[in-house]
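Engineer: The next part holds the structures, each set out as structure tokens.
Taken together, the values in this text are just the output of simple stated rules run on the coordinates, not laboratory data. Note that the coordinates shown come from a computational prediction; the quantities given were computed from them, not determined experimentally. Cβ atoms are built from the backbone, for glycine too; each structure is taken alone.
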Structure P
Amino acid sequence: MSLSTKIMDEMKNAMRAKDTVALEALRAIKSELLLAQTATGSKEEITEADEIKILQKLVKMRKDSASIFTTQNRPDLAEPELAQIAVIEKFLPAQLSEAEVEAVIAKIIAETGASGIASMGKVMGLASAQIGGSAEGKTISTIVKKLLV
């Protein structure tokens, strides 16, 4: 079952349950998927990797918004953002822990013989390709920096 089909099913369930927060998050996902599909100009479905990137982008946007609202002492605005994150994350693959990410990156560094911060780009590229949607880019980046320095 494709992601767009799952989103439509969840939207129907959210409408029946009158869950406005979930409905808003699901509509945002649907909108981003449609924009990504029409941006290429083709009628083909977008790849699963692209779908994961879109979902991660939506989660990151909401985390940034929630942190801004929290720093401005606006918990009334931060709560819906955090609730939407929970809805969106249901469609993402299981996230790896920092220890698991660190193990994968350490293996990549050992295989490539990378040393120093100058090798960060090469290691980041390989790590992002291997780990994919299982960890945030920021997490990968901080661990790569920690291991290369």
Structure Q
Amino acid sequence: MRVTVRKIKNKEQEQVVIECVDLTQEIKDIYSYVLSKGVELPGVEDGHMAKIKLEDIYYFEAVDEKLFAYTQNKVFEIKLRLYEAERAYAPYHFIRCSKSVVLNLMQLKSISPALNGRFLAHLKSGEKVMISRQYISSIREKVFGGNKNEI
């Protein structure tokens, strides 16, 4: 794959153009990644409003009917329900991994087996998140294209 970067004078003219023979999963992933770069969402940290870059979020977690977004060093309360975050950010590689967690696959480092048929998602931050049995097949499909030998 060839990559070309061309400098332009006006910010308004910035764009990313993807030219491909077939719309493969790899191309779709590149498309999703590019789209996610400019997305921000509002959150609350220590009583203060803040804007969070979607790409910085490792996962969303629902705790006591509240939703939290976890980044490298901070935790923000988000004014959404878990299912709303799952739907809104699915195009940006966020996927449900348990009853209370939606994971950013772009922050996933590796997956390893755990107890009782569950798995652990090892994140780039060093944190580990449990993947429930009922969600492993959809994660396997998204990450490995359904190849069961990968996990």
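Engineer: In terms of FRET efficiency 1/(1 + (r/R0)^6) of positions 3 and 51 (r between Cβ atoms, R0 = 35 Å, to 0.05), which of structures P, Q is highest? Don't skip to the end; give the middle numbers.
Structural biologist: Numbers: P: 1.00; Q: 0.75.
Going through P, Q one by one, FRET efficiency 1/(1 + (r/R0)^6) of positions 3 and 51 (r between Cβ atoms, R0 = 35 Å, to 0.05) is largest in P.
Engineer: For structures P, Q, which has the highest computed value of distance in nm of label points 7 Å out along Cα→Cβ at positions 107 and 123?
Structural biologist: On the way: P: 1.6; Q: 0.4.
By distance in nm of label points 7 Å out along Cα→Cβ at positions 107 and 123, the leading structure of P, Q is P.
Engineer: To continue, here is another question. Hey, helix-only ellipticity at 222 nm (-39500 (n - 2.57) for each DSSP H run of 4 or more, over all residues; to 500) derived from one of P, Q reads -6500; which structure?
Structural biologist: On the way: P: -25000; Q: -6500.
Of the structures listed, the value fits Q.
Engineer: Kindly point out which one of P, Q the value 4.2 was derived from, the read-out being distance in nm of label points 7 Å out along Cα→Cβ at positions 19 and 59. It would help to have the intermediate numbers written out before the result.
Structural biologist: Numbers: P: 1.7; Q: 4.2.
Value 4.2 for distance in nm of label points 7 Å out along Cα→Cβ at positions 19 and 59 corresponds to Q out of P, Q.
Engineer: For structures P, Q, calculate distance in nm of label points 7 Å out along Cα→Cβ at positions 11 and 139 and state which one comes out highest. Show your work: numbers first, answer last.
Structural biologist: Working: P: 2.9; Q: 3.8.
Largest one: structure Q.
Engineer: Looking just at mean count of other Cβ atoms within 10 Å over residues 99-106, which of the labels P, Q belongs to the structure with the highest value?
Structural biologist: Largest one: structure Q.
Engineer: Given structures P, Q, which gives the highest value for relative contact order in percent (Cα under 8 Å, 6 or more apart)?
Structural biologist: P
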